[in-house]
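The structures come next, written out as structure tokens.
A short reminder: the numbers here are calculations on the coordinates, not readings from a lab. In this text the structure is predicted, and so the values were computed from the model without any measurement. Cβ atoms are built from the backbone, for glycine too; each structure is taken alone.
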Structure 1
Amino acid sequence: MVKIIEVIPGAPYTLNIKLDNGKTGTFDLSPFIDKGIFQELKDEVYFRQVKNCGRSISWPHEQDFCADTIDELLKS
């Protein structure tokens, strides 16, 4: 089970992520940003409130992505 070591907001709708399996890269949220609960992430101030929860990342209003999804979609 992969865990998230570090999450740093980057360019619009991207997060720079480091995983405990040695992978690092950019997680691009732009494909999700116009869908349902993720629309709130369009607000840059809110987007930057991302929290590392170890096995997931989340925002105050319960938007989240699990570490396995991030691992699969992470771009080097």
Structure 2
Amino acid sequence: MTITVLMHLVNEEAVMAEMDDLPPATANFLTVHHPRRRDGKDIPYLQENVSTVIWAASRVAFIEILPGEAEERLVTFVRE
């Protein structure tokens, strides 16, 4: 199962991507798939056909974990 994340890079715009698993705290590098800007456009400094990028963990300020499809479904009770 892939995890959609929003990676905030140091001195750069945030990158949305997918990860196979969350990295351990001791990770030196972070591997992400299908990197793109928040609005879904291509990242200007990457080639058009790039599907996987490995970033040094020191370049990442923090990572936001976005809810997946299963987590977005809310079960609510409606009183009529």
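Using mean projected area of the Cα convex hull in nm² as the calculated read-out, with 7.3 as its value, let me know the right label among 1, 2.
Values: 1: 4.4; 2: 7.3.
Structure of origin is 2.
With relative contact order in percent (Cα under 8 Å, 6 or more apart) derived from the coordinates and found to be 31, which of 1, 2 does the value describe? Intermediate results must be reported in sequence, preceding the final value.
Details: 1: 31; 2: 34.
Corresponding structure: 1.
Of structures 1, 2, which gives 1.8 when distance in nm of label points 7 Å out along Cα→Cβ at positions 4 and 36 is computed from the coordinates?
Details: 1: 1.8; 2: 0.9.
Value 1.8 for distance in nm of label points 7 Å out along Cα→Cβ at positions 4 and 36 corresponds to 1 out of 1, 2.
-3000 is what came out when helix-only ellipticity at 222 nm (-39500 (n - 2.57) for each DSSP H run of 4 or more, over all residues; to 500) was calculated for one structure; which of 1, 2 is it?
Working: 1: -3000; 2: -500.
Here the read-out was taken from 1.
Once distance in nm of label points 7 Å out along Cα→Cβ at positions 28 and 52 is calculated for every structure in 1, 2, which label goes with the largest value?
Working: 1: 2.4; 2: 1.9.
Sorting by distance in nm of label points 7 Å out along Cα→Cβ at positions 28 and 52 in descending order puts 1 first.
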